[in-house]
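Rule-based calculations on the coordinates, nothing more; no lab input. Since this is a predicted model, take the numbers as computed values, not measurements. Cβ atoms are built from the backbone, for glycine too; each structure is taken alone.
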Structure 1
Amino acid sequence: MIRTTFDELSTLLATILQKEGMDQTQAITCAAIFAENTRDGVASHGVNRFVRFINQIRDGVIDIQALPVRVGGFEAFEQWDGGHGAGPLNALAAVDRAMELARTYGMGTVALRNTTHWMRGATYGWHAASLGYPCICWTNTTANMPPWGTATNVIGNNPIVFAIPGQPQPFVLDMALSQFSYGKLETLRRNGDQLPYAGGFDRLGNLTTDPTEILTTKRMLPVGMWKGSGLSIMLDLFASSLSGGSPTVSIPTSEPNVSQLFITFHAGQDAQERQARREMVDSAIRAMQELCSITGEHFPFPGEGTLRRRNQSDEDGIYVHPEVYQGILELMGSRHSFAPELRQNSHIPT
């Protein structure tokens, strides 16, 4: 593995984005999202997808000149059209607008259509919760998973995020509705690893832990089996109908037109009330931790793994797979080497 710093990685990615024609400010923000996803241990939705992201820009799937536009809604609910723009930037704009609405109405909802892949959904949950806003957001996807009991891919693994401010850090759950995301499967296959639990079906129709088999059959296992299957369908219908956008069955594999929903809440009229809510959340987490500790068990809270990997990246640097690194260098058209110093700062609040 190759080690880099946050600043160097984000600068490299921003330089490439600007070379492709993206505005400098937007390029810095977009690159920071890719770098932060990688720093937090989700390279599958960070640097591992960057070459694909650039190729989609070159192929016209992503329009980096497009900005999201309000197309409807009233009071605390608005509909926006992403214009097939850069998914991470559209999603960030949507959650920011939802927080603006929440400041006025107590809660805010933005339904976004015709946007592209948002990369890691947790990015927007961390962003909102770190600013003091509880947040729920989700996206539909291309048809990449079969409904429970079938072998035909007609539903999506539709990632959903729950984030709530806590003390001292937010608690964030980011989960696809397949047992493992396609990005995770690709990462494990690249590293020659197996899944820790069955994540889909092989060519004989048996459950398997082999990521290569699942990527071949494209038969992902829904979380909770029939329950995850049903939840996937409902999230798709909510996002597409409220945004006026495309449902999963109408989304091509390049995902140029996914539908997303962002809901945020104002956590209190004054700082004292907001602080009380944070302490209430922290108290609930501590109570569960203490009950588990009685039997010597560890209580894993949502976002704990992210914080651990983030801290490790701060200490050791960010690791990038050599194959992925080489692909990024080829986008530059020149050779480049990473320096060993550690990350200094971030462009996105987390």
Structure 2
Amino acid sequence: MEIAGEGALLKILEERRRKLAAEGLFAEERKKSLPFIPQVIGVVTSATGAVIRDILHRLQDRFPRHVIVWPVLVQGEGAAAQIATAIESFNRLTFEGTIPRPDLLIVARGGGSLEDLWSFNEEIVVRAVARSHIPIISAVGHETDTTLIDFAADWRAPTPTAAAERAVPVRRELLDISAKLLERLNRGLLRYNEGATQYFDDWNERFLNTKTIFFTHIEQRLKTLVVQLKHPRMLLAQSEINIHNLSNRLNLSGKQYIEQRLLSFQNMAQLLQSYSFHRTLERGFCLVRSSKGEIVKKTEELRPQQIVTLTFQDGDKLAKIQSEAEKSTTVNSHSQGSLF
């Protein structure tokens, strides 16, 4: 007696899983980290159907990226070879080529029976996934479906839509976090500047008070010497010598004190400069201003077709704010790539 039908496929599947696992193709240490914000995403799936539309729509909502779709058969004769070839071909692309090399791959298809998903259990596909230098998200079938490439992929998503959500963060949330961090930085710089100024003023006041007290003390000493003076000329001559020595010491001490305070102030000024507005621009940020020169802090302050000034490290550029409809049209017409 021999197992037939779905039972036979399950037996083949389990034997193949054990074989590939023994070769280390499913080992956790082989899995690669996914990029936080991939610049180019490659998608291996059918060119038609809901899967590719769901992925593109979810990417557009969260964080629009350059997407390259490699159309393949996802079931039937020849499907496994096409899927493996697509993965290997993506890996052979270079960053300098006409078609950019993806930072992340999504291998996806909708749900189906065990026979429908069998192409993703073929050794040629599993080995192509395991050999890929580009991180791969497996998104085959529905949440309860499991194929062998799920074990070989660097990340397994329960649905194609979930794969798109794992591929990119939410752009608006990142912008909000960046804005809050910039605001905290500006407040910190302002407090530091105020503190440094107060510190300098306090020491300057202490110096002036010390100088006044010193001269008052000298005057009192001179009066005491005058009272005790036996020979006015001798005492006066000695007092002049003492005053001269004290004056030299005072000048030297005052000069050293001022130099130390000046050096401390210069160090503070250099530190403040390192946190200055222009240094922020050098790290890749830009400042958005309205036509009136007002700083724009929130997107709700902008309106479509408004002209704004973008200040970069090396100068200013004018930009026009697009509406959501215009942005969607631009992304759909320019951000999607295809090999055919």
Structure 3
Amino acid sequence: MKRRTFLAGAAAGGVALAAPALVRAQEVTTLRLHQFLPAQATIPALAIAPWVERVEAASAGRLRFELYPAMQLGGAPADLYDQARDGVVDLVWTVLGYTPGRFPRAEVFELPWMVTRGEATSVAFHKFVAAHAMDEFAGVRLLCAHAHGPGLFHSKDPITRLEDLKGMKVRGGSRIINDLLAQLGAEPVGLPVPQVPEALSTGVINATTVPWEVTPSLKIAELVRNHTGFAGQHGLYTQTFGFIMNLERYDSLPVDLQAIIDANSGVETARAFGAAMDAGDATGRRIAEEAGNSIVTLDADETARWKAASQPTIDRWVADMQAAGADGAGLYEAALAAVTAEA
């Protein structure tokens, strides 16, 4: 009798000892994060990697992430949003403009002369989306929306006046930017940013619109020798980005892990991503300076000419939104107000 009791107790003890290890293994959730740039690029290195470290630490290891840069899981950059929505992956970081027409209200931040600095504009953009465009992200969990800093031109031939752009084949990264380039006299060529180096090398394009921050990972300062920006607080253009999670995957997490994701989402996460963009801008410009490249900032009078030439892009967006039943003028004013509040 005592022997049976001992054996039963030993068996129970074995189960008890095994249970914590089993529970720990079951509690670890691994999430796959997919994005389109090399791991050493600005946002992957200075924003996504620190975000992952914070979340993993806050979860005491119960959340873990597998990072897949440069489209390693397949598809094109334009597929990323759908990959997150459809559960092909758990999280993505993507350019919203790679899927034209899907984010019509959020698109307002891509209009000319909207952007100031990456950090300030990212905060303004996330707040704007939260107030005016969340239904455009139905079906996913938006962790943050953000923007890059003032956009400029990187070109083989110098651009020192508006007329220099006439007929130049210039890469644009979104519908709005391509429309802007056409208004300015260029020949827009729509390309996702990973294709820019080859396009410059082979002559498919003569110039590209990208911010300073992405130029090191693409080696832009080696491929072209001219860089042109503008006078004043506002840059010519920006692109908008989304850091997005599959909604079902989020909903499947225990409440306390959801809370950790929530604590690392929103305005402050947008601020961190935008600040990373600003830091990357400084690095990209320094590399071009050290290479001896020509860096031109157009003066106020010449910048004013570009502003006048780009106004039709703004007017067309407002008219298109009005035709679609939205208050285009009101959305544009709300976006300007949001940027001004953070400037």
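1, 2, 3: which one has log10 I(q)/I(0) by the Debye sum over Cα atoms at q = 0.07, 0.10, 0.11 Å⁻¹, as calculated, at -0.33, -0.60, -0.71? Derived from the structure labelled 3.
Say we calculate FRET efficiency 1/(1 + (r/R0)^6) of positions 188 and 236 (r between Cβ atoms, R0 = 25 Å, to 0.05) for every structure; which of 1, 2, 3 gives the highest result? Before the final figure, lay out the partial values.
Numbers: 1: 0.45; 2: 0.00; 3: 0.95.
Ranking 1, 2, 3 on FRET efficiency 1/(1 + (r/R0)^6) of positions 188 and 236 (r between Cβ atoms, R0 = 25 Å, to 0.05), first place is 3.
For which of the structures 1, 2, 3 does the calculation of mean count of other Cβ atoms within 10 Å over residues 68-75 return 15.4? Value 15.4 for mean count of other Cβ atoms within 10 Å over residues 68-75 corresponds to 3 out of 1, 2, 3. Given a value of 16.0 for Kirkwood radius over Cα pairs in Å, for residues 204-275 alone, point me to the structure among 1, 2, 3 it was derived from. Considering all the candidates, the number was obtained from 3.
Here volume of the Cα convex hull per residue in Å³, for residues 172-291 alone is compared for structures 1, 2, 3. The highest value is that of 1.
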